[in-house]
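**Student:** For reference, the structures are reproduced in the following blocks.
Where a number appears in this text, it was derived from the coordinates with a stated rule and is not lab data. Just so it is clear, the structure is predicted and the values come from calculations on it, not from any experiment. Cβ atoms are built from the backbone, for glycine too; each structure is taken alone.
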Structure P
Amino acid sequence: MRSLRKLRPTPSMAVALTALLVALGGTAYAAQHINGGAIMKQTIGAGKLKHKTLTGYQINTNKLGTVPLAKVATHTFWAVVHNPGNPGNAVLARASGPEIAATEAGGAVTVTFPFNVSTCANVAERNNAGTATPNAGYAQTNTSPANPNTIEVHTRDKEGKNEDADFHLIVVCP
């Protein structure tokens, strides 16, 4: 009789075994009967998804908002101008768009954009259009009083005297 008492489970062990069987049974039922089609829309939060499991097919791009700084990046334009030492021979070496043009007249190079740039920030620096080291000096910019689509660039030597030179121009608009 004593040997049977040793094998009989205590009440707490019986409760624990019952809980284990119920838990395993629920998991087995869920594994057989619940699939992706049984999950209602908008019930799984983003934090519950595995990394890199969604593709463009599952994402409605029309519901995505604009990335806050993407608007700024789409309104940034640039031009690289080759301006050798004779008047009237500045040419656009490369630019952020085909509609940007550069001409030289009156001691300044005018870079024309396809829209109004009078409210934009613009910066130019002396730099070669190619790979050679540029001479010392600087570039000054201002919006053209005659055309709001144009930035005038004056290049100067290290003493501040007018000097034809290559430059890079960047324009950032709101």
Structure Q
Amino acid sequence: MEPEDIFKKRNFSKVDFEYEELIGRNFSNTNLKNVDLKNRDIHNANFSGADLSGSNLSDTILFNVKLRGANLQNVNLSNAKLWDTDMYGVDLTNANISGADLFYADLRNADLVNTNLSNVNLRHTNFDGATFTSIDFTNANYDVKTLDTISKDIRSILKMQGNLW
């Protein structure tokens, strides 16, 4: 087992990671329900297939992180930095992403049901195939590239609630 794989496929539900170095770690297919990772730097980590439901990732740096297929239901990602993050197929039902920076984030085929995307940066965010239900884009900043990846009905909501960059 490689040192970066020591967290892979484990149950860390409700564990305190306050003094643990998390940059570049492999948490793929790991149970991290209700974990508090607020204000942490976790760039280059792998959370593919992980269960982070109910976790607090507010104000967290998640640059170049793999969250592919992760369960992010009821997660708090408010004010998180999600630059170039792979969120393909994630479940963001009831997630709070308000104020987050999703610059170049990949949200293709994601489930965004009752998701708070108010005040977010959506420049170059890819939503191809994403499912939207009861979405809040209030004061979200977006660009034409982002608009090109969402359906016509959701595009009209984003234009009405958000701001073109």
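**Student:** Given that distance in nm of label points 7 Å out along Cα→Cβ at positions 15 and 95, derived from a single structure, equals 8.2, which label among P, Q identifies that structure? Working shown, then result.
**Tutor:** Details: P: 8.2; Q: 2.2.
Among P, Q, the structure yielding 8.2 for distance in nm of label points 7 Å out along Cα→Cβ at positions 15 and 95 is P.
**Student:** Kindly point out which one of P, Q the value -2000 was derived from, the read-out being helix-only ellipticity at 222 nm (-39500 (n - 2.57) for each DSSP H run of 4 or more, over all residues; to 500).
**Tutor:** Values: P: -5500; Q: -2000.
It traces back to Q.
**Student:** Separate question: Who wins on relative contact order in percent (Cα under 8 Å, 6 or more apart) among P, Q, i.e. which is largest?
**Tutor:** Ranking P, Q on relative contact order in percent (Cα under 8 Å, 6 or more apart), first place is P.
**Student:** Could you tell me which structure in P, Q was used to calculate percent of Cα pairs over 30 Å apart as 13? Before the final figure, lay out the partial values.
**Tutor:** On the way: P: 54; Q: 13.
Going label by label, the one that fits is Q.
**Student:** While we're looking at this one, here's another question. So if we calculate FRET efficiency 1/(1 + (r/R0)^6) of positions 47 and 119 (r between Cβ atoms, R0 = 35 Å, to 0.05) for every structure here (P, Q), which label has the highest result? Could the numbers behind the result be given before it?
**Tutor:** On the way: P: 0.25; Q: 0.90.
Checked P, Q; max of FRET efficiency 1/(1 + (r/R0)^6) of positions 47 and 119 (r between Cβ atoms, R0 = 35 Å, to 0.05) sits with Q.
**Student:** Right, here's the next one. If mean count of other Cβ atoms within 10 Å over residues 31-38 comes out at 7.8 when worked out from the coordinates, which of P, Q was used?
**Tutor:** Numbers: P: 7.8; Q: 19.9.
It was calculated from structure P.
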